[in-house]
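Visitor: These are the structures in question, set out in turn.
Just so it is clear, none of the values below were taken in a lab; they were calculated from the coordinates. Not measured: the values here are computed from a predicted model.
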Structure I
Amino acid sequence: MNFAALEAAANVAVLRHLANAQVVVAGAAVPGIFDCPSSVVDIGIGAADVSPTVKVASSVLPADPVEQEITINGVPYIVLTASPDGTGMTVLTVGRTQ
């Protein structure tokens, strides 16, 4: 088995055990790891991004998911940024559409 196949198998296992959200992307329901910060903390100098994110397998995404509508646990969002992490997963920064 080559590295890409091993990486894909590992991602499937990770999402199976850690997914806390159902994400609908391009009409397909896929597992995701959703992080929705609930408060802003003053940490002094610098800035923190408190936008919600969801991590999904890169293989389930269209070529450019930015500005695409998705749903996370039934709530509509729009993809603001897409950041592949180099491991076959992509972190989507999202904003609510309602």
Structure II
Amino acid sequence: MSYRFWGWELNMANPEDMIKQCIMMLHAMSEDSTIPRNIRRVADETMKVLQDEKKTIGLRAASALSMIDEVSNDSNMPIHARTRIWELASTLEAVPFD
């Protein structure tokens, strides 16, 4: 499946495109003022992990998944943000870790 998002042509079978989609989702979360500051901070940190091209795609995805898993249980998280976190986790789980 392929589609355009923010000027990028994304192919969801391509792990690099899946990482780009996650970065875009995290960017939107970090800019959302209805999400608590601590969760936006984790979104920023996770975005940096995903953008670190010194590491393999699988390692970046696994590290990001671990980071968002920790914050997913935050009791202050609004419902719409929790849904975004689950969507993000699903996308990251689809990235091959090897």
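Visitor: Once relative contact order in percent (Cα under 8 Å, 6 or more apart) is calculated for all of I, II, which comes out largest? Walk me through the numbers on the way to the answer.
Guide: Numbers: I: 25; II: 28.
By relative contact order in percent (Cα under 8 Å, 6 or more apart), the leading structure of I, II is II.
Visitor: Quick check: 15, 46, 28, 10, 1 is what I get for P(r) over Cα pairs in 10 Å bins from 0, in percent, calculated from one of I, II. Which structure matches? Mind showing how you got there, number by number?
Guide: Working: I: 15, 46, 28, 10, 1; II: 16, 51, 29, 4.
Considering all the candidates, the number was obtained from I.
Visitor: I, II: which one has helix-only ellipticity at 222 nm (-39500 (n - 2.57) for each DSSP H run of 4 or more, over all residues; to 500), as calculated, at -5500?
Guide: Details: I: -5500; II: -21000.
The value was obtained from structure I.
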